[in-house]
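Following this line, the structures themselves.
Computed from the coordinates by the stated procedures, all read-outs in this text should not be read as laboratory data. On a predicted model such as this, the values are computed, not experimentally measured, just so you know.
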Structure 1
Amino acid sequence: MILLELFFTFLKIGALSFGGGMGMISLIREEVLGHGWMTEADLLNMIAVAESTPGPIAVNIATFIGADEGGIAGAALATLGVVLPSFVIILVIAALVKNLLKYEGVKAFLGGVRPCVIGLILAVAATLGLGTLLGIGKIGDALTVDWRGIAIFAAVAVSAAVLKKIRKKPVSPIVMILISAVLGMILYPIGV
């Protein structure tokens, strides 16, 4: 039963999300917490791991959650569910329509979807930031400031700005992940 639930949940996420993996995170969060598969803290950790591993974040999250809930079969079915809609849509577009973007209706559709995707990504960033740095998961939660998390966030932001100024180009996300990982190991020592 859990295997079918994983497949259909991630199929729904894959079919109803726009804007790539980052745009999917809000729907993934809603579904995963709604099914009780993970806590908010576990999901935040999963997103961090999925972001730092190779591959699309939504596929990584689906694979990790599927594996956590249903083993190898769960990982395979959750991953299949999240990628199947995009695969089918791209296959149909490639097979049937050339120069799709020349149509005004398609341009209008994408023009309407873009602001929604930006809003979803900003909402996820705000939710994750408030939860991680201030301990606020929902309205009414008490403020629990994580000074170490804020210090890491500030250090990574300053490092990115300084490195961009020096190098004259954007800093690799890999460098930012490595800096934050080292700071995390220093500021959150094991066993403390």
Structure 2
Amino acid sequence: MELQHKEIPVEFLQRLPEGIKIVKRHGKEFMVVESVFGPNGEDLVSRSVHIHGEPTLRLGVTIGNRTGMIFVDSFWGSHAKLYSFVPDDAHENAEVNAFVPETGASLMADRECDIQGCDCKRSILLNLPDGRSKVYVCARLGCPGHSIDLADMPSEVAKSVGSINFFGVGSLDESWFDEF
């Protein structure tokens, strides 16, 4: 699929939470997650692996009977990932079990996905720097569901931000992120 730009709510931009930054590509604004932590304050940003020119989010995962690391694109709503292994997604409705790579601390939380048709009841939980705001990512492999729970921000703004998805991976989309 082709990359689709979606407007970021003005109220969110005016009260941008710590750990999220705005970058411009071809005159359009995109949200980038620049700082997230595990349950015990573990930094989950990989400064050595980049996608679209930005550091990635580094997670240990088990998918089916395979365990390894994934590096997730930090552009909000992008679903590009790099795997350190070939995931076992042969069975339908495979779920990811995510953890902090260095400590093994679980990143999983009980939370139902809001995507219509997805019945997953678990999410990957990432903490923003303020310690109160959180990012949730559906644990179902391939589901685009994600949401943000922001301290001091109206829930309708957070819900609007959570609905932003930029689909597409590969050469057709790469030109959107080229810097001239």
Structure 3
Amino acid sequence: MDKHICTLPKEVALPIELYKSIRGEYFIGYADELTFGDNTNAYALLYNPYGSGVNLHVNVWTITDISNVNFRAQFWFNATPPGMPVDSSLVTPSNTAICPLPKPKIQLKQLSNVVGGPSGGIKAFVRRGTPGTTLVESENGKLIFPPGGSFLVFLSDAEGSTEKASGRIAFGWWEEKVCCECIC
């Protein structure tokens, strides 16, 4: 055996998602039973409340089980959605071995059958899909929202059909403490 091999330093590289999960800072959640179509829309919103003390890092999003219609998904940064969204109860830390379980500071909100569109903010990108397809994207935490910021996925019928559609939107994200909060 070559004695030089034994003196090599050993390193372990962890994916950031695993590292954040081990620390209790990674969460997953989804907005279920979203309905839209026939001139209405639906959405899921990751909202980082003012005073949360964390930055939101969006890691992954998926749009699944859209039925009946071709659809359009708009992705908005820091926009105000229409209507009065409700909290999704379908949120959990990804590390369930921590006791007590960590609670997210980020809020996952949703609303179905809403009229109108988002205001303010930036429409960052748009995707289109067909019934039964899954849209998924790993953002690797590069979409970052400070306290008061939000990431909105807004669903609508791409062709103005009178048919109703349903589906779900899921997210994976981590929360990282901010060293100082600035209001822009």
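Overview of values
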item: Structure responsible for -0.36, -1.13, -1.23, with log10 I(q)/I(0) by the Debye sum over Cα atoms at q = 0.12, 0.21, 0.22 Å⁻¹, for residues 73-152 alone calculated and labels 1, 2, 3 on offer; result: 2
item: Origin of the derived value 130 (volume of the Cα convex hull per residue in Å³, for residues 9-104 alone; candidates 1, 2, 3); result: 2
item: Computed 74, 41, 31 for Cα extents along the principal axes in Å - originating structure among 1, 2, 3; result: 3
